[in-house]
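J.: Structures follow.
Coordinate-derived values only; no laboratory data. Treat the numbers as computed from the prediction; the structure is a model and nothing was measured.
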Structure 1
Amino acid sequence: MSDYSEAEARLTKAGVRVTAVRLLIWRTLTEEEGSTFCLQDIEDRLSTVDKSTIFRTIVTFQEAGLLHETDDGSGKQKYCVCHCHDGAHHVGHVHVTCRVCHKTYCLRDVEIPAVVLPVDFVVEETEYVVKGVCPDCKRRRDRDL
């Protein structure tokens with residue numbers, strides 16, 4: 001199946017009406033596997049697409065469960081492509097933010113450890129961000145030493 005067909009199938013399965021612009025935005029979002037992005041990142045990469053169209057599309061994708069928000073401490077609203085396959089929207093995975101390049105990565109296979117709260121507290125949402133150095137920046141740093 002081509003990238004176009006896969007993208008179209010994913011949007012259709014999520015109940016999102018497929019348009020050329022939505023396909024373009026979806027393919028742009030999924031180019032960097034495991035990476036988070038903010039609205040400005042997509043606007044910069046798709047400079048010929050109207051900014052309000054990009055914003056509305058991001059909201060549509062989020063409402064359809066194709067994206068989830070994450071807080072990496074940068075103060076910017078960031079998103080990750082959701083890779084849930086069971087119909088449930090999971091956000092219980094770890095994110096790593098590189099202190100050098102400031103990129104944040106989703107670690108889909110690393111679950112947030114259970115946190116036991118005092119009685120009468122109810123967990124509604126959990127963000128777990130680890131700060132360190134990504135492999136690319138580590139290689140550059142090691143090479144420069």
Structure 2
Amino acid sequence: MAEENTNWGQSVGAVVIRDGQVLLGRHTYGPGKGHLILPGGYVLKGETPQQAVAREVWEETRVRVRAARVVGIRFNMKDWYVLFAAEYVSGIGEPGDEENSEVVWLPVEEALEREDVPDLTKRAIQSAVEHTGLIAIPFVSNAAAGSYSYYG
């Protein structure tokens with residue numbers, strides 16, 4: 001991905017559930033390092049959020065998906081993040097780049113109980129599973145004070 005082609009203020013993520021299992025990657029850097037998190041990343045210039053989520057999931061996990069519906073939104077004065085429930089198309093799940101040291105399919109209930117799955121990832125999984133409407137949840141982050149996340 002060329003840095004000059006990246007919309008640094010626009011990012012996406014995906015909750016991919018297949019046969020009762022959710023797709024997660026063990027992140028290798030930043031605040032998510034060592035945690036199992038949802039695949040996702042930045043939108044490229046000229047790309048829709050739906051196209052970006054399909055590309056990002058493929059790059060990180062070698063799983064093909066199709067964006068189905070929005071299950072979460074986070075935005076503040078400098079950027080936004082849209083989280084999709086994504087339909088599984090094909091692939092087994094394995095690291096596709098250096099962002100994840102491993103890619104796993106975990107039973108949803110196990111993912112919701114594990115300590116190495118962050119709370120926001122758990123909320124996103126619950127929103128995708130429960131098919132609920134979006135509600136505002138205050139989100140506290142060193143990088144994004146005053147942000148809100150919307151999850152079901």
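J.: To which of 1, 2 does the computed value 19 (relative contact order in percent (Cα under 8 Å, 6 or more apart)) belong? Show your work: numbers first, answer last.
T.: Values: 1: 19; 2: 26.
That value comes from structure 1.
J.: A value of 20, 19, 16 was derived for semi-axes √(5λ) of the Cα gyration tensor in Å; which structure in 1, 2 was it taken from?
T.: Details: 1: 27, 22, 14; 2: 20, 19, 16.
Label of the source structure: 2.
J.: A value of -10500 was computed for helix-only ellipticity at 222 nm (-39500 (n - 2.57) for each DSSP H run of 4 or more, over all residues; to 500); which of 1, 2 is the source structure? Walk me through the intermediate numbers first.
T.: On the way: 1: -10500; 2: -6000.
Source structure: 1.
J.: Another question about this same structure. Of the structures labelled 1, 2, one was used to calculate semi-axes √(5λ) of the Cα gyration tensor in Å, for residues 37-108 alone, giving 21, 13, 13. Name it.
T.: That value comes from structure 2.
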